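Bear in mind these aren't lab numbers, they're just calculated from the coordinates by the rules spelled out. This structure is a prediction, so every number in the text was calculated from the model and none was measured. Cβ atoms are built from the backbone, for glycine too; each structure is taken alone.
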Structure P
Amino acid sequence: MRFFHVTTGAFQAHTYFLICEQTRQTLVIDPGEEFEVIADAIRAERLEVVRIVVSHAHLDHFWSAGALKAMTGAPIHLHPADDFLYTQLPEQGSWFGFDLEDAPPVDVFLKDGDVLTFGREQVNVRHVPGHSPGHVMLYNEADAWVGDCLFASSVGRVDLPGGDGPTLIRSIEDRIVTLGEHYRIHPGHGPSTTVARELNDNPFLGGRIPWRPSL
């Protein structure tokens, strides 16, 4: 499997493309702002998008989900605990001064333990609530795409609707870093990191400082 990302918009959020190199079938994670940037990447790489996965329903991670579905016909996947946020895309846009239309209905509701295939590749789904109630991560044997749960030397904010700090820390400590120190971590914003690096350097892990919201 090969993957890459583009970074879009005012929020500088990453949209990831996970590609089966034998078939060109592709799973897209978090289609954010600036749909034409996303569409240009699909056309340039000649990708066949077969799944659209929204890690969590904050607007910068599913802004272009509807446009991408219209372009490709691929189904939109989301955990049901974030559906209340997903259906509030226009309201979320208004918080930041954007005029957005409703997103199309979710096609596939995810659950912990799901396996998503694309071509000859697959990734696993793990529920990691805290940043939002229905946040999920995807992972294979060496890489994890963790949305806004864990960042290089930081963690996700919890001051948006449905956020909960202690729940987020439990998700990171029990459901992300337990994957193994060799895992590469690919967040929704900022640089990639590793589990080993975060265990050593992240001040939010290991109980070294009290909880406080971050990015």
Structure Q
Amino acid sequence: MKHKILFYLLLFTCLNYAQKIELKDGDLIFQSMNCGELCDAINQVTEGYKGIDFNHMGMIVIQNDSILVLEASGSEVKLTSLETFKSYTNQTMYVGRLKKRFQKLIPKAIEFGKKQLGTPYDNAYLYDNDSYYCSELIYDCFLQANEKPFFKLYPMTFKAPGSNDYFKAWAEYYQKLNIEIPEGKPGCNPGGISTSKKIKILGVL
């Protein structure tokens, strides 16, 4: 009986701690958005913090006492209310914060990000093509603030693990766009950024 009571006390403490994360400018929010087969394909070829699947992310911006999320989603780069951002998923979201020695970059990163508001969403998922997908936006925010690469770019893959075949969803997607699948091109993803040694995952939101 005592062990059960201790377990529930620990569980309550953990849940209570998770609810008490005080979000700050520059915090990074990671989630697994519900977007069907494409998101499923992304999850299969990326690995996030502790092996958790993330396919979307944004950066916290505190504005007039409101908690907003700078993100690239839908048709453009935008500032979204935290509640709207939460509604994209029915799964737990994680909060990451730059380690103390890097936090001086946050004001410039946010300043750059705000200048990108209205920039079209990067449907082609190609780096440096005058549009942004979610992690690409965050990558460039800190690239500009740091005046050199901060997070890492990796060769992208659109193939199923252990296969030379593209995911059907991606093959059909790029066929509709009438462009070549950018296999091996440099890119980034929320999972990769969540594992960066330059940030600390604070817990769940």
Structure R
Amino acid sequence: MSSEQTPPRRTQTERKQATIDRLVDATIGAIAEIGYSRASVGEICARSGVSKGGLFRHFDSRQSLMVAAAEEVARRHFAAVRARLDGLPDADLRTAVVLMRERHRNVDNVVWFELMVAARTDAELRERLAPSAQWFFAAITDMAAELPALAGLSPDDRHLVISTIRQLFDGEAISRTLVPEPEVESRRLDLAVRYAEFVAARGTALPGRAEP
């Protein structure tokens, strides 16, 4: 009798989840490498090793799979940021802003760029993606509240600071693929840090809102 133990058979639920994970991973990879428009069902099936019938057993449309991919990218984003922040309990604003830019440049984040551009002219995709995007962006702001330097800001002002920096880095991540400007990008990072430090030090309502 062999001393080797036969690994336990996976349950139906585990097999289903494994298939879904392969499809989502393949979708993320396809969008990141060849773009949203070319990430066809056939391409995703080829990458994942799942048949078209198998894909549609788990997702009712290509669009549903795209939204699931966006949600997975958001989960990966927060897992990565959480791991870094937990390892830096006293992270200052510069560390946090540098980390924020690193995540915006991560290849997985390209999925969000591609889908947001596609949603501009696709009303159905826009409607389905909007709740996930709203949650994603709000959660980024909520995580920023853990930074001691920003904890004293009102939720509205903290959102303004984080969303401003987020959109700055979104634009930079896209434009640098055509026109990389390392020196300007370095100075832009310093500018973003100083902006956050200025608002945190000011500690009062930002322009456009009444003073408390």
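Name the one structure among P, Q, R that helix-only ellipticity at 222 nm (-39500 (n - 2.57) for each DSSP H run of 4 or more, over all residues; to 500) of -10000 was derived from.
Q
For distance in nm of label points 7 Å out along Cα→Cβ at positions 74 and 146, the calculated result is 2.3, so let me know which of P, Q, R that is.
Computed on structure P.
Out of P, Q, R, choose the structure whose coordinates give relative contact order in percent (Cα under 8 Å, 6 or more apart) equal to 19 when calculated.
Working: P: 14; Q: 27; R: 19.
Going label by label, the one that fits is R.
Computing distance in nm of label points 7 Å out along Cα→Cβ at positions 82 and 178 gives 3.7 for which of P, Q, R?
R
Starting from the value 37: which structure in P, Q, R was percent of Cα pairs over 24 Å apart calculated from?
Label of the originating structure: P.
P, Q, R: which one has distance in nm of label points 7 Å out along Cα→Cβ at positions 66 and 122, as calculated, at 2.7? Provide the component values of the computation, followed by the final result.
Details: P: 3.4; Q: 2.7; R: 0.1.
Checking each candidate, the match is Q.
For structures P, Q, R, which has the highest computed value of distance in nm of label points 7 Å out along Cα→Cβ at positions 106 and 162?
By distance in nm of label points 7 Å out along Cα→Cβ at positions 106 and 162, the leading structure of P, Q, R is Q.
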